1. Identify the structure, out of P, Q, R, from whose coordinates distance in nm of label points 7 Å out along Cα→Cβ at positions 84 and 372 was calculated to give 1.0.
2. Where does the value 62 come from, among P, Q, R, when percent of Cα pairs over 17 Å apart, for residues 276-355 alone is the thing being computed?
3. Given a value of 5, 21, 30, 22, 7, 3, 3, 3, 3, 2, 1, 0, 0 for P(r) over Cα pairs in 10 Å bins from 0, in percent, calculated from one of P, Q, R, which structure does it belong to?
4. To which of P, Q, R does the computed value 14.6, 45 (Rg and Dmax of the Cα atoms in Å, for residues 236-379 alone) belong?
5. Out of P, Q, R, which one gives -25000 for helix-only ellipticity at 222 nm (-39500 (n - 2.57) for each DSSP H run of 4 or more, over all residues; to 500) as computed from the coordinates?
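Derivation of every value follows stated rules applied to the coordinates shown; laboratory data play no part. What you see is a predicted model, and the numbers here were worked out from it, not measured in a lab. Cβ atoms are built from the backbone, for glycine too; each structure is taken alone.
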Structure P
């Protein structure tokens with residue numbers, strides 16, 4: 001006869017083992033479920049992270065079609081732009097970004113007097129918050145640039161022909177100007193060059209010089225720039241003479257800092273310079289229009305593709321086109337690739353998205369931004385069919 005205590009003990013052990021196994025299985029399922037719940041938020045957080053670049057558009061508000069500065073989220077895979085926010089601003093026709101990407105500066109291209117304003121930019125939600133504004137002591141400010149060390153901005157007044165240097169405070173606000181300079185002179189085009197017309201203030205790649213393109217006098221003014229105080233001192237060669245009547249407008253440097261490229265508004269040409277320590281040596285002048293082009297000329301903007309292989313220039317007037325050039329990185333010289341109709345009216349400004357996949361052209365008169373796909377092998381452009389409809393867009397800027 002079996003011992004009843006032994007039977008009870010065996011049953012107890014079996015029961016305990018079964019309970020233990022069930023508990024362990026239940027714990028394993030809870031652990032697995034907990035692991036899935038933590039992975040999902042992590043995945044969601046990653047997808048919500050601001051990996052896509054922000055697109056900012058500056059506009060003319062005088063027509064009443066625009067409010068000011070517009071912010072978009074841009075999908076670099078599809079070329080789709082989605083408006084996120086906008087902020088009221090009077091004629092913010094040109095924008096610049098601070099070195100730390102926390103502040104956006106905008107000229108207010110108004111007549112008598114103009115101004116320059118600063119806005120805090122929130123990269124998390126794409127919103128702009130007004131900080132302050134300063135008068136530009138002139139009319140129609142058309143260009144603003146930031147120094148490489150983030151301590152100063154420079155502004156060019158087109159109609160009054162003067163330019164200024166402003167200090168930037170730690171909170172992003174603009175201080176009172178530390179430099180005010182006005183050029184003298186005229187050019188042969190009596191309608192457009194009756195007086196100085198400062199059109200751009202461009203810092204050298206090493207931040208040691210400031211160059212001012214004066215459309216009215218056909219000169220690139222050259223200054224030593226003191227990055228600590230913001231003061232400007234005329235260089236040993238105080239200016240570069242540009243072809244009479246050409247009207248220098250915008251300029252860009254290649255990544256090496258050895259070559260500079262100037263677009264002339266009145267003659268529609270790209271001038272290639274070899275650059276070194278404030279000195280410019282012209283190596284080529286090439287038209288931004290076809291050889292058989294007949295019509296009004298009004299070239300505007302110039303940029304090098306992110307990979308450095310191509311250079312693009314916009315033409316207004318009767319052309320409404322983008323000139324495309326292949327660039328020789330060794331000599332700096334350009335070879336014409338083609339001319340792309342911009343499919344809008346008055347392409348004042350354009351820019352590449354950070355990926356280099358798309359080129360966006362802002363049309364002042366047709367109130368839209370046309371988005372082109374870039375063939376990185378040929379440099380040619382293809383219309384994506386995508387548009388951003390906004391009143392009088394004239395500046396394209398990216399924040400990544």
Structure Q
């Protein structure tokens with residue numbers, strides 16, 4: 001492999017300090033610290049839990065990611081955005097920080113290529129650390145579902161493909177962003193080829209991406225991997241790839257994670273037809289998802305509110321209120337769930353119940369610093385005035 005090729009793979013390490021971790025990541029509850037016997041050093045992973053994690057009892061899938069300090073912020077925000085819009089489940093992010101990136105993320109020391117990194121070739125030990133030390137610690141500390149994703153960029157993308165080949169049972173989804181597959185005379189592409197030849201069935205997902213502005217070796221091996229994958233059809237195996245227009249090796253990660261996560265859970269959101277049919281159809285949809293992904297999927301709060309409003313507009317008042325009340329039972333610490341119920345009561349003229357629910361939303365929102373509290377107060381005042389006017393008319 002030519003020196004300029006793997007120099008590109010090191011670019012993300014150079015750029016890493018530009019992507020600072022959030023101040024809250026220094027909080028011990030947002031960190032996993034392990035004195036690794038396998039690696040012979042202390043390792044740190046930064047953890048982001050979904051909004052409302054501390055006030056719920058739900059369990060969540062987990063995304064494990066390399067280059068943790070560089071990509072935690074935008075990846076956690078992408079997941080929160082997609083989950084809020086019903087496109088994927090809320091997910092815990094475990095972002096592994098670097099100590100010796102070249103050692104941990106490369107499967108060989110590339111002695112054949114003439115451009116050896118003196119400390120390369122530690123990928124298998126690093127994966128063993130993840131499997132036997134990090135994952136058990138995370139699953140002991142956090143409420144997790146038995147569904148794991150792995151994402152890596154550049155050398156980390158190389159590791160993602162190597163992990164699929166050598167540890168296909170470790171993760172459900174492998175995301176390789178601009179993977180350095182030219183490493184050591186395309187060692188991992190040869191691994192992948194032999195792996196695909198030896199399997200007829202594989203219930204796993206692999207996503208490959210690259211930026212359109214990445215030229216030369218990086219693009220050539222990406223195309224070679226795509227060609228290889230297209231010639232094998234394994235039962236249950238899902239793979240996809242994307243060339244991201246206008247992105248280079250440094251900028252490709254954010255949009256890659258968006259694409260990969262949206263693709264992985266492309267059936268997560270109910271169809272418009274299911275939503276129009278009401279809550280029973282939506283619940284059946286999530287039962288099917290639970291069977292497919294082997295963990296419990298639940299309709300997101302925002303979607304349930306939308307179903308409730310749709311039912312109200314359709315004249316199904318009792319069913320609508322039942323749906324909105326159930327939302328407050330599922331999310332008892334959510335100000336927006338109570339505000340949704342309050343709005344429903346207001347729409348059908350039950351102003352006293354609307355006022356009580358708005359007050360509950362204000363109390364919960366104030367405790368959590370919800371920026372919508374000001375809106376809830378305006379809505380509560382509107383209902384209070386309407387109640388006074390109603391009382392005044394009744395007295396006449």
Structure R
């Protein structure tokens with residue numbers, strides 16, 4: 001096997017099992033908190049925001065640690081192992097404060113796995129002429145397939161999600177250990193401060209757009225499972241909803257670079273995705289039956305995945321080599337951290353006032369307002385390279 005092709009099946013397998021495990025947690029953990037612990041919508045919003053809150057502190061630290069490590073892969077293995085051990089603490093004691101504390105502990109590791117893994121993957125793709133979008137497709141397949149299967153496996157026993165997640169995370173650790181090693185570029189070079197990223201006006205623009213997209217996605221991720229159950233959906237149907245949504249991500253992941261180029265660059269691609277999400281939230285607010293939510297969830301194929309892949313590719317190609325992991329974790333800190341906090345807490349506060357349909361209408365309004373602001377700005381602004389710090 002040539003150097004060019006050596007390793008891509010391994011990193012594809014990594015994404016497959018990693019996102020299979022993420023689907024189990026993302027889909028069924030909020031339902032576990034709601035049905036097994038009996039938390040209110042406001043408490044659920046706080047719980048699901050508490051995890052992202054810790055990322056504001058941990059992601060910059062893990063990103064810098066990866067950039068300064070001998071090999072970024074070592075940091076990834078530490079993060080995955082911590083995620084596995086911490087996740088098994090959550091169901092040990094049925095109590096709101098205990099469950100939230102265990103969830104925060106897990107989040108301190110888990111939320112940095114994706115940006116560090118993406119930093120490794122994008123560098124390997126650049127070095128070996130691989131297509132990141134096609135490799136990332138394995139993640140969508142894993143997420144969709146396991147979401148469907150997990151719904152059937154878990155059935156009426158929500159606590160089964162924890163041993164299922166443990167098994168998948170063990171497989172992820174094995175795959176991660178086999179990924180070709182990528183050095184941390186600040187290991188032997190002059191160390192660059194984290195703030196250098198904020199001097200790049202183009203980077204700041206796309207980070208803000210991605211932040212807004214993930215704010216409303218945070219509402220969806222926290223309360224969609226609860227909303228789906230309220231509308232009469234079963235756990236197996238919830239898994240099917242995830243399967244449909246993730247399978248519809250494949251056209252974008254398989255053709256990401258070409259689609260981004262056709263749409264006129266990352267900024268315009270993010271705005272198109274924001275518009276699709278606005279339509280999705282408006283339709284979700286009108287849904288009266290689980291089959292309607294199943295169909296609406298198909299718009300996920302041009303929602304989260306577009307934002308995630310576009311940002312990963314842009315940061316991987318745009319920021320200095322010494323700051324690639326830090327750039328990915330900055331995006332993670334804002335989108336998976338601060339934005340998800342506002343989405344979860346905001347949604348939890350809005351639901352007692354307006355119900356979940358009202359929360360989705362608020363999400364629509366946020367996206368519509370962002371489009372009104374950023375469309376003229378992006379159309380007016382010429383594409384520029386990074387603005388150097390003075």
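1. Working: P: 2.7; Q: 1.0; R: 5.0.
Here the read-out was taken from Q.
2. Label of the source structure: R.
3. Numbers: P: 5, 21, 30, 22, 7, 3, 3, 3, 3, 2, 1, 0, 0; Q: 5, 21, 27, 21, 13, 8, 4, 1, 0, 0; R: 5, 24, 36, 25, 8, 1, 0.
Traced to structure P.
4. Values: P: 14.6, 45; Q: 19.0, 58; R: 16.3, 50.
Matching structure: P.
5. On the way: P: -4000; Q: -16500; R: -25000.
Source structure for this number: R.
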